[in-house]
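*Asks:* What follows is a set of structures to go through.
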Structure 1
Amino acid sequence: MKRLLMLHHPKLPRSLMLAQEWANDFARLGARVDLVSAWDEPAVKQFVGDVDLAITLGGDGTILRAARMCAPARVPILGINMGRVGFMTELMPEDFDARAILENAFWVEERAMLHAELSRAGQSLGAFEALNDVVVGRGKLARVIRLATYIDGDYLTTFVADGAIVATATGSTAYVFASGGPILAPEVKTLVLVPIAPYLSQVKSLVLPEGSRVLIKLDADHRSILTIDGQIDYDLEDGDEIRVQASANLARFARFQSRTYFYRTLVERLRERGVESQRENNKK
């Protein structure tokens with residue numbers, strides 16, 4: 001018997017309605033299904049170790065949450081797009097096919113994740129997993145911070161900037177892209193380092209070899225922020241150190257599209273964004 005976990009978005013009532021409807025479809029086909037809010041981390045972790053597939057109903061934000069919880073259990077994720085962007089999702093609701101899912105008519109894509117550690121005065125304050133990116137930012141004040149940056153233990157430079165992003169290939173289409181960084185193919189295991197609005201810096205972005213380790217030492221006279229996947233944040237203090245490297249965990253995604261789907265999706269999303277931007281400009 002297949003066991004599935006359906007993760008609905010708590011602020012999208014239609015996602016729960018569809019999850020309940022599809023859970024009934026799965027049950028009629030002999031599968032066992034658990035329905036949980038994607039934001040209820042304790043409940044998700046309670047079930048995820050015993051399921052064959054997690055199905056998210058939401059957008060990319062829902063997938064980011066799911067990935068951090070599903071990756072350690074090696075559970076693949078099937079994303080149903082009910083959000084605004086849906087860069088990482090796989091299907092629209094109208095394309096949902098319960099029988100095809102139970103027959104494993106998909107292939108599994110593996111994507112790198114990040115492992116970050118925050119320390120202060122030599123003491124660890126916590127470790128975090130991320131699918132998209134780890135960002136050290138200037139916080140509320142519009143004032144630059146200084147980020148002494150090391151690659152594999154060797155000093156690179158000190159960025160005087162609004163912050164710095166360390167991202168996976170998945171994250172290269174998000175904040176990295178918006179900050180002028182490169183787009184990487186999704187299954188590439190390299191990392192990318194991008195300073196945010198750097199002052200008088202010749203380094204605009206760096207693609208780092210697989211296995212690289214990044215250390216950032218913060219020099220700031222005001223509170224800054226460490227952000228994980230744009231969803232979790234921690235206050236930083238002067239002297240804090242952030243270490244980032246590839247995680248031992250991989251995010252796994254169930255894909256029905258061809259293995260070259262990413263390039264088509266990329267072009268379509270960029271075209272859509274261009275049309276939206278033009279519409280906004282026309283309104284002004």
Structure 2
Amino acid sequence: MKPFVPKGIIPAMITPLDEKGRINESALRKLTNHLIDGGVHGLFPVGSQGEFFSLTFEQKKEAIRIVVDETRGRIPVYAGTGAVTTREAIETTKMARDLGVSAVSAITPYFLVPSQKELINHYTAIANACPDLPILLYSNPDRTQVPFPVSTVLELAAVDNIIGIKDSSGDMSLTGEYIRLTRGMNFHVLMGRDTLIYAALCYGAKGSICATGNVDPRVPVEIYEAFLAGDHKRALEAQYRLAPLRIAFGLGTFPVVVKEALTMIGIDAGPAVLPVGPMTPENREKLRKILKEMGLIQS
């Protein structure tokens with residue numbers, strides 16, 4: 001496998017849909033360019049924010065194809081390929097590989113809670129099925145109820161093409177241990193909690209896969225690039241500016257808030273997949289106020 005280091009700001013893209021639940025290709029292409037124009041360092045379609053759990057296999061394939069095509073090699077594309085079963089995760093990973101993605105990120109199984117041995121076997125099977133494809137582990141225990149202890153990560157980090165983890169645990173002590181104990185290995189940590197991007201960079205993370213980057217990619221990009229330039233004050237100020245948008249995720253059922261925010265700024269994200277419904281008028285106004293304060297809308 002060619003050397004590959006996941007790094008920078010990589011938005012976890014929403015999947016624009018029309019009112020009949022079909023992929024809105026023009027909106028997805030517009031979103032792709034909105035993010036690239038905002039300076040991001042990679043794109044992550046069909047992850048949690050992209051409603052992978054609600055899309056059919058063919059819809060996932062269509063979304064990944066469109067993003068890869070519109071990106072035209074300008075930046076890496078990381079695709080979400082996680083599934084409850086190892087069989088489906090391998091099938092989805094092979095599909096993404098064949099579409100030309102740079103890497104994939106596979107969330108732990110969910111609904112069921114595998115043992116750590118079963119989890120290691122799951123990821124090892126995915127890696128062995130696509131040995132030339134860089135693979136990121138993806139930990140999101142709040143949603144999956146599946147823990148990802150350091151010992152398991154260390155064992156998987158020794159697999160040649162498992163090159164990192166997206167950590168959405170929100171536990172900086174755990175994130176820090178992932179980073180500390182994999183130093184010197186071909187293994188890299190990306191922060192998955194948008195309010196902790198700066199903190200994770202200070203500890204040694206390589207970047208962030210972030211949902212807020214859909215709406216205004218320039219702010220998380222500023223956190224990362226100011227940090228690399230040694231301007232910690234500016235990086236921290238950008239983190240402060242980003243926080244209200246991430247905290248606003250609680251104004252609606254996941255992941256509708258980012259979709260409605262994008263629609264407010266002129267990208268037709270469409271509805272979330274049912275049973276997720278729209279935000280209430282009251283909460284929509286709270287979101288609109290946040291976007292005004294970020295300078296994204298005027299009225």
Structure 3
Amino acid sequence: MSRGAPLRLGRREYAPTARLVMAIVNRTPDSFYDKGLTWGEDAAMDRVRQVVDEGADLVDIGGIKAAPGAVIDADEEKRRVVGFVARVRDAYPDLVISVDTWRSEVARAVCEVGADVINDAWGGVDAGLPDVAAEFGAALVCTHTGGVTPRTRPHRIEYDDVVADARDSLVRQAERAVGAGVERERVVIDPAHDFGKNTWHSLEVTRRLDELTGLGWPVLVSLSNKDFVGEALDRPVGERLTGTLAATALCAWHGAQIYRVHEVPQTREVLDLVSTVRGDLPPARTVRGLG
């Protein structure tokens with residue numbers, strides 16, 4: 001796929017130079033970051049309104065935290081997200097809605113009520129996801145997790161070359177999705193910082209992200225308040241915003257296109273500045289030295 005190809009999400013089309021903010025909306029009582037702040041449906045809806053007002057391009061709704069914890073079966077996951085996706089779709093007919101799930105059963109249910117993107121954060125453990133995306137014309141996010149089991153932390157995981165492993169896995173998943181009928185312009189790849197990786201691996205992926213953006217598939221990065229940021233700077237989860245934004249700027253310079261985040265306005269400013277420096281956006285105003 002050419003680097004000049006557009007990205008298509010829902011009914012929207014984005015140029016390759018667009019940098020999109022994907023706001024996280026957790027329908028869980030035990031998120032590592034918000035500690036269940038948006039567990040209640042009304043609170044989650046308030047979060048959607050907030051991030052839309054703040055300029056988010058799309059929302060990513062999830063019903064299970066990524067870390068180990070209570071077992072959540074598919075029925076419970078659907079109870080947490082399907083009705084809520086329908087409510088968001090009704091309130092925002094044009095908003096791009098993503099759902100974070102690794103289960104094709106859940107993906108089918110949310111697509112039936114209006115989800116536009118299936119964000120498979122666990123590297124294709126359910127081989128049926130591409131078929132669901134193809135059936136509903138949805139976009140699919142393919143991730144690199146090193147083959148770990150969903151909701152497990154990496155333990156002494158090793159790679160000869162983590163970026164090469166990510167590249168091979170992501171290309172294989174992306175091509176499989178296209179083979180299943182997903183439009184090429186609706187396939188996104190994500191190196192999945194921290195998932196199946198220690199901090200050294202996530203730093204290496206960040207440093208060499210251009211090797212993945214150079215593949216031609218739109219790249220999503222999920223950096224927000226991750227452990228690799230915390231370990232790099234020795235900061236706990238509530239004090240990682242500055243590090244997150246620094247990593248965001250680095251990934252933006254390397255060409256990532258979608259940013260899954262907790263803090264929308266701060267991320268938007270970082271991305272707009274990078275876009276302006278690169279010449280993809282004009283400055284908001286230019287008066288210095290011109291009067």
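Any read-out appearing in this document is the output of simple, stated calculations on the displayed coordinates, not a laboratory observation. Here the structure is a predicted model, which is why all the values come from computation and not from measurement. Cβ atoms are built from the backbone, for glycine too; each structure is taken alone.
*Asks:* For structures 1, 2, 3, calculate FRET efficiency 1/(1 + (r/R0)^6) of positions 12 and 244 (r between Cβ atoms, R0 = 30 Å, to 0.05) and state which one comes out highest.
*Replies:* 2
*Asks:* Taking 19.1 as the value of mean count of other Cβ atoms within 10 Å over residues 76-83 derived from one of the structures shown (1, 2, 3), identify that structure. Present the calculation step by step, with values, prior to reporting the outcome.
*Replies:* On the way: 1: 23.4; 2: 27.2; 3: 19.1.
Structure 3 accounts for this read-out.
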